[in-house]
1. One of 1, 2, 3 was used to compute mean count of other Cβ atoms within 10 Å over residues 95-102, and the result was 16.9. Which label is that?
2. Using distance in nm of label points 7 Å out along Cα→Cβ at positions 127 and 183 for the comparison, can you identify which of 1, 2, 3 gives the largest number?
3. With Cα extents along the principal axes in Å coming out at 56, 39, 37, pick the structure among 1, 2, 3 it was computed from.
4. If semi-axes √(5λ) of the Cα gyration tensor in Å, for residues 191-254 alone is calculated from each of 1, 2, 3, which structure is the one that comes out at 28, 16, 10?
5. Which of the displayed structures (1, 2, 3) returns the greatest value of relative contact order in percent (Cα under 8 Å, 6 or more apart) on calculation?
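Laboratory data are not the source of any read-out in this text; all were calculated from the coordinates shown. What you see is a predicted model, and the numbers here were worked out from it, not measured in a lab. Cβ atoms are built from the backbone, for glycine too; each structure is taken alone.
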Structure 1
Amino acid sequence: MDGVAHGKFLAGKRLVIFGCGYVGAAVAKQAVAQGLEVTALTRNQAKADALKADGVAQVIVADLTRDDWHGRIAGGADLVLNCVSSGGGGLEDYRRNYLEGMNSVVTWLRGTRAVSAVVYTSSTSVYPQDGGVRVDESATTGGTERAEVLLATEHTLLAAEDAAVTRVVLRLAGIYGPGRHHLLEQVRSGEAAGRAESHLNLAYREDIAAAVWAAWRAPAGARVYNVADDGAATKGEVVAWLAARLGVGLPRFTGVPAGGRRAVTPDRIIANDRLKSELGWRPGCPTFRDGYEKILSL
């Protein structure tokens, strides 16, 4: 079931979104279109203005890690989405924005006592596996300081039985979609980060949004799902296809991380079977070809 169908089912409910960036803003826009009462919290005034333009009823500009915003969201909520980002800083920013932010959200949730379902968008970077193995939600996690922060953030929500009936963590693969063209820019420049032989796990923005809607309908309890497409393509395959589609030469691979990243993403295939079997989710863009064709047609 897609976001539109879920929106019709949930019309009239109150939704609170923390961190209305690339994914959160898309979900907010869908929710407004389907008749939900939406409240959004962001620390960025420009994003706040854009959300208001999209019809979000209440937009709060505040620091999630503080508690002074709690009283500004009166009356609780039926549904909650926490999709904050790290802010692009170091480990302390990770800890502050993710873990401290979630601690503040859970404190607020416990005070409302009316929330039925909370979704948190985490990352498949919690998995350390390499060597092309297939990774599902039962796989070993951790291994880096950043992964441990993300896992602690997940646990804070999953363990909070008194905060919400349904608590779902969505571990997102590489996010792409309209306006997010990092790999396209690399191909055009003639130089691609990373290794050609490594698998590139992707999730199109609207497919992530559909997973969020599906997660709000999940049964009671604590659950974790991977969100990735069905592609399992190597970065070399993706880059070769893009180069041909763009009519440019094959770029060289640098073997080092893209700018701002600390390490090359490990080579693994993220499995999405649990999300499909338990919640009925299906990606609208099952392969990178489907997603990039949409991007290139815009």
Structure 2
Amino acid sequence: MEPILNFLSTPIVEGFFSASMRLAIPIMLAAIGGIFNERAGLSNIGMEGFMILGSLFGFVIAYATGSIWISIAAVIVIGAIQGLIMGYFEITLKVNQVVFGITMNLFCVGLTSFLYRIIFGVGNSPRIDPLPTLSIPVLSKIPLIGPLFFQQTILAYITYLIVIITAIFFSRTAWGLNFISSGENPEAAETLGVDVILTRYIAIVISGILCTVGGAFLSTAATGLFVQNMTAGRGYIALAILVIGRRNPWGVFGAALLFGAADALQLRTQLFSFKIPYQFLVMLPYVLCMVVMILFSRTSSAPAALGEPYERGGKKE
């Protein structure tokens, strides 16, 4: 037992577990936001766009003000505005939710690259001091569990709290049941006094906020810089994690951690002199996500009214 404990306490192993959670947090936040909109019957294919916009503005505002917390507050407002815009198109105008989400992704990826060049110029790579790691006394010294859960930034600890609150919200509160009924049978929910349209607006705003904060985590807590296409498909991974985790907060938490571990593994594997092109190592977390999704997607059922526009009076367009 002692050799195993000594191995788990080595800097390489502790660094791996700490990095696994750090890399999982952005997609975890986005996927938790996705639980709200999908349980309410809305698709948010635009998670990638939400995240990359949050990543850029989180970095720019932190760089300009010198305060990461001011940037996070601003990103929350930006995420809410994005959510309202998506809600207007998907709920009020009833456009195709998949097409609009893809359009938003393409628009935001191009917009962030353009704005970054306008603000900082070509060839410049400014940096900020990222959020420091806050180790919890005693708990952070526990082998394996300590580095994984208790050697993180304060944003990671807030994410743990969000997961717990989300689990309680959907399993223990009437509001959570209203969200679920809006996604399963909006006509029946409306007859019971649930304002389905308002519920869906609230859901997409919450999703927008969590997605943009997840993107801001990448630039303000994980790295301290912004690069073009920084999210690198994490918004799409968050969509896959929703399916793998069966739209359950604890399932999403585990699935996101699995992806974070695979991402941390490929980063550390690149440090060794394996005669393998690094591109194959970069593919590892995405391939793992595809394999797990194939294995679990058949057992994950979507809400009955997911993606369907709702019209008061029982009429669908």
Structure 3
Amino acid sequence: MSDRKRSTKLIGVGAATASLALMLSACGGGAEGGVSTGPEGGDEAANKEITIGLIPWEEDIAVTHLWKAVLEEKGYDVTIKNVDVAPVFEGTANGDIDLFLDTWLPGTHGDYWDEYGDKLEDLGAWNEGASLELTVPSYMEDINSIEDLKGNADQFNGEIIGIESGSGLVQTTEEEAIPAYGLGEEYKLVKSSTPAMLEELRTAIKDEKPIVVTLWRPHIIYAQEDLKDLEDPKGAMGEPESLHSVGRPGFSEDFPKVADWLGNFKLDGEQIGDLEQVVIAEHEGEETEGAKAWLAENPEVLETAMGEDAKGLDFSS
């Protein structure tokens, strides 16, 4: 498997995909891009720039803006670079990006980790309950398992609505789930885009029509619609995964405090959903302000991650 690119509001959050060439030429926060080490014995934040790679996935949008808010409050100069999955791994491994906060392991980003992992710093997992799913609206009472799709293709016009063709979610569905459950002769996996899939899902729900889509947890759509993940008795969609923060080579040496904070940072599924709702749905176009609003209501998250360094942080204004 490789990646699982997706987004609910690409335009709203400014998460347009950049090319690798553009990203490599534009990013200047990496080890070879002029990152300073700061005054000896002083605050590591002094005159320090951090570039965070952002892919248009809801949890990445939310958590990236959370850490942008925190780091800027602590005196760092933070730049967010909107890129695709392959460029974000290559750019971080090459030192052109300092941080990427949404690496799915061991499965979804396994291919990228195999290729670049020996050049990246794993700064720790901040969630360990992520999963890939095939999902239907809850009103589809007779469809409860992927096994139930077999023989019922007419209900779905013979289609499973997927996302981007190169995504790990689509690859898993196509290469693992469809063969495992014998769906290949009945169903076509429609490869489109995340926004297109979500639009089809919402339209079907509005008209209360049958639909089955590729989806994943955590995702804000679960808080917005009444959905049901199909049981997977064969385990074809893979085991639960962990969401990791990764840094460029030498990141923890240049930014020991940030590396320590990220290593202690944790969010459970409910917290991620709440954060996504505030950052993406309630503060479209002002995601960092949304992150500040969420942090003002959830100070314990930073107290746990940062300890004494959390003192003095105030996002209530």
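1. Going through each structure in turn, the value belongs to 2.
2. Comparing 1, 2, 3, the top value of distance in nm of label points 7 Å out along Cα→Cβ at positions 127 and 183 belongs to 2.
3. 1
4. Derived from 2, not from the others.
5. Evaluating relative contact order in percent (Cα under 8 Å, 6 or more apart) on every structure, the highest lands on 2.
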